[in-house]
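Read-outs throughout are calculated quantities, based only on the coordinates presented, and are distinct from any laboratory measurement. A quick note: this is a predicted structure, and the numbers were derived from the prediction, not measured. Cβ atoms are built from the backbone, for glycine too; each structure is taken alone.
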Structure P
Amino acid sequence: MNFPYQFLMENMQIQNNLIDGAHKAGIDKFIFLGSSCIYPKFARQPLKEDCLLTDSLEPTNEAYAIAKISGVKACQAIRNQYNKQYTSLMPTNLYGYFDNFDLKSSHVLPAMLRKFHEAKHNGHSPVTLWGSGTPMREFLFVDDLAEAVIYALENNLPEYLYNIGTAKEVSIKELAKTIQEIVGHKGTIIWDNTKPDGTPRKLMDVSKMKEIGWQYSTELKKGIEKTYKWYLENIDTLKTIRL
């Protein structure tokens with residue numbers, strides 16, 4: 001929201017350099033990673049690939065979404081015009097090792113994990129979270145995305161766009177309670193309703209990817225446990241980098 005120009009231009013410059021460079025270098029297979037935010041804010045749930053560009057985007061991340069959509073369309077154009085295997089994978093919300101835990105720039109899951117951890121070590125003080133807690137979200141462990149990318153590289157994907165996710169959703173309140181339990185925080189949770197909720201629901205339809213042979217394997221609780229273990233093992237290093 002605060003840096004739309006940078007999100008739009010930097011993402012487009014990065015992806016354009018990679019896509020065009022690969023094409024000019026004669027690379028016949030290319031996997032482009034996007035985001036579920038490319039789909040319209042109020043698209044019919046679960047989100048199918050064919051709802052792309054059917055309505056307006058979520059305003060809070062519109063610049064990033066537009067950049068990603070241009071990458072999807074560039075890969076589709078190369079695929080159609082030059083008969084190359086340029087495929088776009090659209091992951092749902094990701095989490096896991098090496099995430100960004102900075103409270104000003106991180107996404108919801110790592111931000112919650114850090115907040116509950118610090119509150120636990122501050123006498124189990126209250127934790128304030130944004131919004132109402134009612135929006136529904138889907139989360140994919142980073143190892144599962146890595147496996148999806150490998151699968152896409154090793155197999156022939158007949159279409160240009162595939163959703164990557166779990167097809168399971170959880171409310172932000174449920175997510176908070178799960179993280180609170182895993183971290184061991186015993187304090188109260190305060191919901192700040194003056195902050196935005198964002199898109200009310202974002203669930204991916206992953207049937208296309210499942211039909212060609214790939215599906216996720218890490219359940220949410222297990223993935224959060226792995227992430228928190230990694231966080232604890234690397235917290236001193238993280239503090240010197242960006243916490």
Structure Q
Amino acid sequence: MTSTQEPSPYALLEAELAYRFRDPSLVETALTHRSWMNETQDSSRSDNERLEFLGDAVLALVSSDLLMKHFPEHPEGELSKARAAIVNEAGLARIAEALTLGQWIFLGRGEEQAGGRQKRSLLANAFEALIGAVYLDGGFPAAFAVAERLIEPLLADIPTVASKDFKSRLQELAQAKLQLAPSYLVLSEHGPDHAKTFEVAILIGEKEYGRAFGRSKKEAQQNAAELALALVEVG
């Protein structure tokens with residue numbers, strides 16, 4: 001018996017998702033950026049922002065469920081940080097890039113010329129919208145299954161996410177042991193705007209506990225905090 005159902009124009013993307021849509025128009029909406037709508041004025045379509053809102057909620061719940069199962073000993077604060085690391089722009093963009101989602105998005109010419117298909121924010125939003133579309137098409141179990149399979153590989157990075165937040169750990173330890181809060185001083189910055197290097201010193205009270213370099217102020221602060229943390233822990 002042969003099937004009369006027409007092949008989906010998004011069959012390759014559906015294969016990556018391991019999910020076939022009953023209503024292909026939901027995929028189309030999930031992949032439609034507002035820049036495309038602004039240029040085409042197509043009243044039969046809508047952009048993906050409402051689906052993005054829905055997908056964001058689904059992904060937050062799925063990531064919370066996965067973290068509770070994989071890290072039963074982690075306190076709430078660490079789980080919250082880990083969830084933020086998964087569902088933030090960088091984490092979701094990694095998933096979107098693995099799906100080669102950029103090639104499927106409907107973009108306006110201006111956004112296309114500005115490199116929109118490689119923009120992390122745009123990719124992350126499109127992925128959220130796609131999960132929202134799965135939810136509307138197949139219900140929560142289908143959306144959960146798709147999101148769980150795609151998010152789970154990111155859990156391998158979670159222990160390092162928690163352990164590398166040296167600033168937070170130093171803040172807690174310095175206040176507990178020294179009754180003082182760390183402060184950070186930018187000593188210098190070098191290089192052109194697109195490739196700067198910052199040097200930061202860390203002070204606790206009036207004493208310097210280390211200095212370090214980084215490609216951003218935040219990275220330099222984390223590197224300096226790591227040095228200071230070792231001194232405070234043995235001090």
Structure R
Amino acid sequence: MANWQDPQTTGVNIAATASVPRAARDAGLRSYMLSVYNYMASGVLLTGIVALLFANSSLINYIVDPATGRATLLFWVALFAPLGLVMWLSYGINRMSASTAQMVFWAYAALVGVQFSSLFLVYTGASIAQAFFATAGAFLGLSLYGYTTKRDLSGMGTFLIMGVVGLFVAMLINLFLRSTAMNLAISAIGVLIFAGLTAYDTQKIKSIYFSVAGHGEAVAKTAVMGALNLYIDFINMFLFLLRLFGNRR
């Protein structure tokens with residue numbers, strides 16, 4: 001989950017939205033959430049297209065050296081460059097235009113697609129497709145829950161983010177231990193953490209709308225950031241499901 005700043009930093013007066021009729025607020029919220037989901041779904045689609053393009057052509061040789069089977073420089077660029085783009089968006093969103101934020105998001109999704117093309121060398125196509133559709137189904141249900149529930153999920157945020165940090169540490173440790181049992185545990189816990197983050201982030205995105213409603217540029221930028229959060233939740237849930245249930249070649 002991207003550690004992006006809430007729009008309080010944009011100077012928007014939350015109380016100013018109180019005078020807006022409820023019907024207008026509801027219509028605005030629906031339009032805003034639709035924009036978030038459109039960005040997120042388009043990002044996932046772009047990632048898939050790029051991954052398939054590389055995996056099913058000679059472009060894959062730029063990712064994995066066919067002679068040695070080792071990752072190339074382009075793979076490592078595709079692996080680490082998205083982290084830089086996320087940091088740029090997270091901490092620079094208030095200083096960039098909405099159109100720039102959109103372009104950075106598309107670039108991020110495309111680079112993840114380059115990185116994901118290597119999955120086709122490790123897992124069967126059927127396993128990848130099954131993990132994707134399972135993730136899509138779970139994401140829809142969890143995001144719908146986050147959008148409609150009256151329960152305040154904000155208390156989950158700190159716990160889930162700490163869980164992400166713990167997962168990262170556990171994965172680094174397992175690089176040396178190479179424990180199959182630990183790998184399965186990490187994958188299962190990862191699915192649960194990003195499932196929780198999907199619901200939490202959806203509710204957070206919904207609540208942020210009321211902080212920026214009526215401020216066009218702020219609405220556009222927070223829509224991109226919301227899409228980025230949900231996109232990250234989706235792809236991580238997909239990866240952990242694939243690690244957990246995917247059939248290797």
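Quick one: distance in nm of label points 7 Å out along Cα→Cβ at positions 61 and 205 came out at 2.1 when computed from one of P, Q, R, so which one is it?
Label of the source structure: P.
For the read-out distance in nm of label points 7 Å out along Cα→Cβ at positions 45 and 197, a value of 1.0 was computed from one structure; give its label from P, Q, R.
Structure P accounts for this read-out.
Tell me which structure, out of P, Q, R, gives 19.0, 66 once Rg and Dmax of the Cα atoms in Å is calculated. Spell out each step's value before the answer.
On the way: P: 18.8, 61; Q: 22.5, 82; R: 19.0, 66.
Value 19.0, 66 for Rg and Dmax of the Cα atoms in Å corresponds to R out of P, Q, R.
One of P, Q, R was used to calculate distance in nm of label points 7 Å out along Cα→Cβ at positions 77 and 109, giving 5.4; which?
Value 5.4 for distance in nm of label points 7 Å out along Cα→Cβ at positions 77 and 109 corresponds to Q out of P, Q, R.
Given a value of 11.8, 36 for Rg and Dmax of the Cα atoms in Å, for residues 85-140 alone, calculated from one of P, Q, R, which structure does it belong to?
Values: P: 14.5, 54; Q: 11.8, 36; R: 15.2, 43.
Clearly, the read-out refers to Q.
When helix-only ellipticity at 222 nm (-39500 (n - 2.57) for each DSSP H run of 4 or more, over all residues; to 500) is calculated, the result is -14500; to which of the structures P, Q, R does this value belong?
Derived from P, not from the others.
For which of P, Q, R does distance in nm of label points 7 Å out along Cα→Cβ at positions 149 and 189, calculated from the coordinates, equal 4.5?
Going label by label, the one that fits is Q.
Quick one: relative contact order in percent (Cα under 8 Å, 6 or more apart) came out at 18 when computed from one of P, Q, R, so which one is it?
Checking each candidate, the match is Q.
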